[in-house]
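Once you scroll down, you'll see the structures, which are given as structure tokens.
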Structure P
Amino acid sequence: MANIIEFNVVSRRRLFAFALATVLMVSIMTTAAMSSIRNAYAANDNWYVGKGAQPNTYYTYKIQNGDTDNGQPFTMNIYFKQFNSTGGYWIAPAYVVSQGQVFNGTFHLSDLDLSVLGTSKIPDNMSKYASAYSNSVHWLASFVPKPGLSLSAPYWGKIASIGGSPIAPGSSAKVTVPAGTFDTKVITYHKGADNNIWISPNLPYPVKAQTFADVTTGNPPVQYAFDLLARGQGTPPQPTSQIEIPKPPLTIQTARGTYYIQLLWDPPTIQAGKTADFGLIFQDNSKSIVNQVSYSFKVTDSSGKVIADLHNQKAPDGTGKQPVKFDKEGPVTVLVSIDAVEGQASGEFVESAPFHVIVVRA
């Protein structure tokens, strides 16, 4: 009888152990399955610079970069012609249209993050635009290279400077740009101002951006901004250089972001052999008129010949006027420099703005 009882106890223990092992195994399998599902979802939710890039497609952007062409906007087209599987990069012919001039080059874009590789074929006059690319449409790559991060993640990273909020996905938004209307996730951060970058999950670059440089006072200058103008398949149409005649007024913020200088001229079309009256308006970085300005005014033609070079000019009420007669047609540069405001000299920092205008045949 004792042997039977002992046998039953042992059997029950074995059955309990088997049942417990079965429960644990099911739990492990369920956890693994749920983990796989979460990982698959996260992978599908990830975005990185370059996601969705396809051969024989192009993207055209209007870009404004604070360090390029004095912050004046230009157009850049990037054509993903084909992928070099041996080198692991995209062969991407690119062209830029800036103030009527066309610049061409060929980017080699890394498969990891679409960064411009050293093997790229970029002429000297295109190099500053390659830098502008890296500092604008490509800027997020330092935070989300391949395989990227989730668009629902609470945190993507932080700019390597003191202060400011982290860079992170925020709300969803429908945004309209010249290329169309897109459902986007807004990537945000605050550093002196609210900065926003709009991402369409299946496009290799953001659709739109508006970011600002970090300043302590006044309205911050644009760090970079861009809009997607067009996208398509096949070789994009190649533009030709043409003279682009600017129209007044032109406004440029000085490099440090301290002042705005506005240039006007009359008549609106500057003609060779005739005098044009240039008007100047000086503003601080909050767009308020500044008084008691001392400035310099220099005009040169495309060959470097100086047409006018005036110093210690006065704008007591924040406005100035300079008549200039042009002997021949062609592009000219008007350089306006603020030497002092209310008796305070600019010092070692040059507060200036170059304006590019065109003189036409009378």
Structure Q
Amino acid sequence: MALSNRENYIKNATFQGPEWIPMQLGASGASRMQLREDLEDVMARHEWMFPGFEKGKFDYENWDPGPAHRAGQTFKDAWGCTWGSSIDGIEGVVIEFPLVDWDSFDLWRAPDPLETGDRGPVNWQATREGVQAAKARGDLTMGGLPHGFMFMRLTYLRGFENALLDMATDDLRMRRLIEVLVEHNMKIVRQYVDMGVDVMNLGEDLGTQTGSIISPAMFRKWITPTYETLIAPCRDKGMLVALHSDGNIMDLMDEFDIAGVGIINPQDLCNGIDNLAREVKGRFCIRLDVDRQTIVPFGTRSEIRSLIEEEVRKLGSPQGGLEFICGIYPPTPAENVDAVLEAMKEFRTYWWDGRGG
């Protein structure tokens, strides 16, 4: 009997022998506006990835990229951080930091996550009802913290250099701020724990092109304990915990292991496929972030196919432990999106259809 999507995902994440590699592909708002109908044609050809997709439903003329994604417009979030973006549909960066001066700390207050999200109101009752409906259908259920929930939030509030200097000098006010963030995030975690979702997603960007932003020792001192605290109630409930990070994060894998992460979402070429095969395969389920810097945007169809094949062969196994996620960003052409989808379709069952060893 064939597995459901939920059953297959959980078996894959827990190395219990799935029947296919879970795969996702999503286009950024910027790419949707760049490619328009050409992207819709590709999506319509790949119903296996986009079941039920209908062309012509997207209103390009009245599209709103959303807060912090509007070119030339600033946006102040619920934390008091001011964002600016230069490209419609691509998240911007914080340009004004509410705690750049510690003198502001005593008057500053974190938002109440039960009332408001980072960029607008939240409706936890509707979220709960959505999870319950998904469970009734037998679908996989997920929750998550906002991207940049801890380390990045510190840089959003204090500014990048200030935050790192606070850590280097062991500033007690930084410890107080971290306590505020843990308390805030725990309220969100508790909501999803009470709902009993299957997967809890955590997201930060902790790496540069060549290594982690801070050393493993500094990460262990300041950040690992916060991750452990937030992950513990999820693990106690039997939930899977996934952590995303852009950049090279190979030297932080021990920290993620200590914290209780089960699914790691690293970028492929930035970290190195062979490095991931040697140091991460079998230790975590790898939610592989497919290249968005070189081969996918600029490569040939053959190069894209070879990349996906190499990753399946080196990082996959009959027991599972590999999933794919591919984000599309400018200037990736529609032809290359099609090539990614064709390669994913070709190799998603590689380990179970007689081709794999």
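A few comments on the model shown:
- Largest in distance in nm of label points 7 Å out along Cα→Cβ at positions 77 and 341 among the labelled structures P, Q is structure P.
- Across the set P, Q, FRET efficiency 1/(1 + (r/R0)^6) of positions 93 and 125 (r between Cβ atoms, R0 = 25 Å, to 0.05) reaches its highest value in structure P.
- Origin of the value -5500, where helix-only ellipticity at 222 nm (-39500 (n - 2.57) for each DSSP H run of 4 or more, over all residues; to 500) was derived from one of P, Q: P
- Computed 5, 22, 32, 29, 11, 1, 0 for P(r) over Cα pairs in 10 Å bins from 0, in percent - originating structure among P, Q: Q
- With distance in nm of label points 7 Å out along Cα→Cβ at positions 117 and 301 derived as 4.6, matching label from P, Q: P
- At a computed 3.5 (distance in nm of label points 7 Å out along Cα→Cβ at positions 61 and 325), which of P, Q: Q
- Label whose coordinates, when distance in nm of label points 7 Å out along Cα→Cβ at positions 157 and 277 is calculated, return 4.3 (choices P, Q): Q
- For 13 (relative contact order in percent (Cα under 8 Å, 6 or more apart), calculated) the corresponding structure among P, Q: P
Read-outs: derived from the displayed coordinates by stated rules, not from any lab. Being a predicted model, the structure only gives us computed values, none of them experimental. Cβ atoms are built from the backbone, for glycine too; each structure is taken alone.
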